[in-house]
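Bear in mind that the values in this text are calculations on the coordinates, not laboratory data. Nothing here was measured: the structure is a model prediction, and the numbers come from that model. Cβ atoms are built from the backbone, for glycine too; each structure is taken alone.
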Structure P
Amino acid sequence: MTLKKFVANKPRALPVIILADTSGSMSIDGKINSLNQSLKEMINSFAQEGRSRAEINVAVITFGGQAEVHLDLTPAYQIEQFEELQATGGTPLGKACLLAKDLIENKEILPSRAYRPVIILLSDGHPTDNYSSAFNELINSDSAKKATRLALSIGADADDSVLGDFNNDIEAPLFYAKNASDIHRFFRAVTMSVSNHSKSQAPNEPMKLDFAEAAEGELVEDDFELDF
């Protein structure tokens, strides 16, 4: 008699990749504090989600002074502690784009059976390196074309042209954070949308951003207050 082995299907990774501007200007008006708190809450929320179909993974790439992988792509439930981001230096977006491209194209890190990634770019300034070639390489890569790409413009000095080109969700415009608390509101919406998407019947379809607080691309006020 042949014994049959029954192996439970492993959940497929649902990658959420954050490209975060951590240049010196992010230290002003509580922006970096809000970003740190938002990322911690997002990761904690993802860690509590079930993993029957999709397993939410998170990576954070920072660009401030230099570009680096701050958090390797890791299942959210395995992230025990998130090291806070520090704001310093210029805005080397191009180098961050190359790191992101390497990540999403590395089949050892992001296997082909993974669900479409969600990639988020946020910035409060203009790139300070020769970013154009690397930026185009990223957004024109096969993996990035399939991904849900969202962008957040922070404050009045962000390069909305670059951020607008990064965003590829025709139903979700470029979002604007006028102040630090709006960063938190944006990440609340992203967290809710990714969580719902991971539990849907079709996690490999493009994600729809459920942004009840957004009106004509701007974050509106609600009764939530964020303390710094």
Structure Q
Amino acid sequence: MTGATVLTIGGAKGGAGKTAMAINVASALRSVGFSVALVDADLGTTNVADVLELDVETSIHEVLAGEADVQSAITTAETGLDVLSGGDSIAYLAEADPAELRSVIDTLSSAYDTVVVDTGTGLSHEVLVPFGLADGVALVSTPEDTSIVDTRKTAEVVEKVDGTLLGVVVNRVTEATDLDRVREKIDLPLLTLLPEDPRASKTEPVVMNAAATDLAEAYRQLATTLHRQIGDSD
């Protein structure tokens, strides 16, 4: 891959906030002048388009099945963010080849400054491929013990596929969260803490639609941190 910075967002459990983080990091980077493509590589349950309320005519599944090219599958959100996501149809789901993600990201890397990849959960082949392709991987966890334990397991897998783990983001932090316990149990680089804010999260991206909130500011700082870390490692 050449050109773009490629950042993969991963998470061991569904519902941890992985997709929201990918959307907001991508949106925050675009808001400061980077050209950004957001790729929904959660092939089994692509939902970036649903969250952003996009009308997808050509899906990432069609691209990975060899039935469409990358540029024809780009949908631009109202905020200006370019998105490669799944649509409502599952017609090409079985034919979509995760190995073709390399070609997709190579193509996007020649056209954008940054490519942000949202992955699925678990440890299937389609999840592992984006870990190995990225310049850096950030994992999302909630403060719960089971989420933290699974995140540590995922971090081990990132290393096994020669991925570069940037660190962990702990989402849905409240005043009741025992931060010392969380830090001890994670035992991995902690990138930031994202505060719980259901009102701000009603309409994504938070960094655009609830820009004055603490959550939006945390996302903006996270985007800066991630981009700087990848740049420093080059």
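Points worth noting:
- Source structure of the calculated read-out (volume of the Cα convex hull per residue in Å³, 128) within P, Q: P.
- Answer label among P, Q for the case where Cα extents along the principal axes in Å, for residues 37-132 alone, calculated from the coordinates, equals 43, 30, 17: P
- Top of P, Q by distance in nm of label points 7 Å out along Cα→Cβ at positions 165 and 181, largest first: P
- A value of -11500 for helix-only ellipticity at 222 nm (-39500 (n - 2.57) for each DSSP H run of 4 or more, over all residues; to 500), calculated from one of P, Q, originates in structure Q.
- When relative contact order in percent (Cα under 8 Å, 6 or more apart) is calculated for each of structures P, Q, structure Q gives the greatest result.
- Parent structure of the calculated result 1.00, given that FRET efficiency 1/(1 + (r/R0)^6) of positions 45 and 189 (r between Cβ atoms, R0 = 25 Å, to 0.05) is the read-out and P, Q the choices: P
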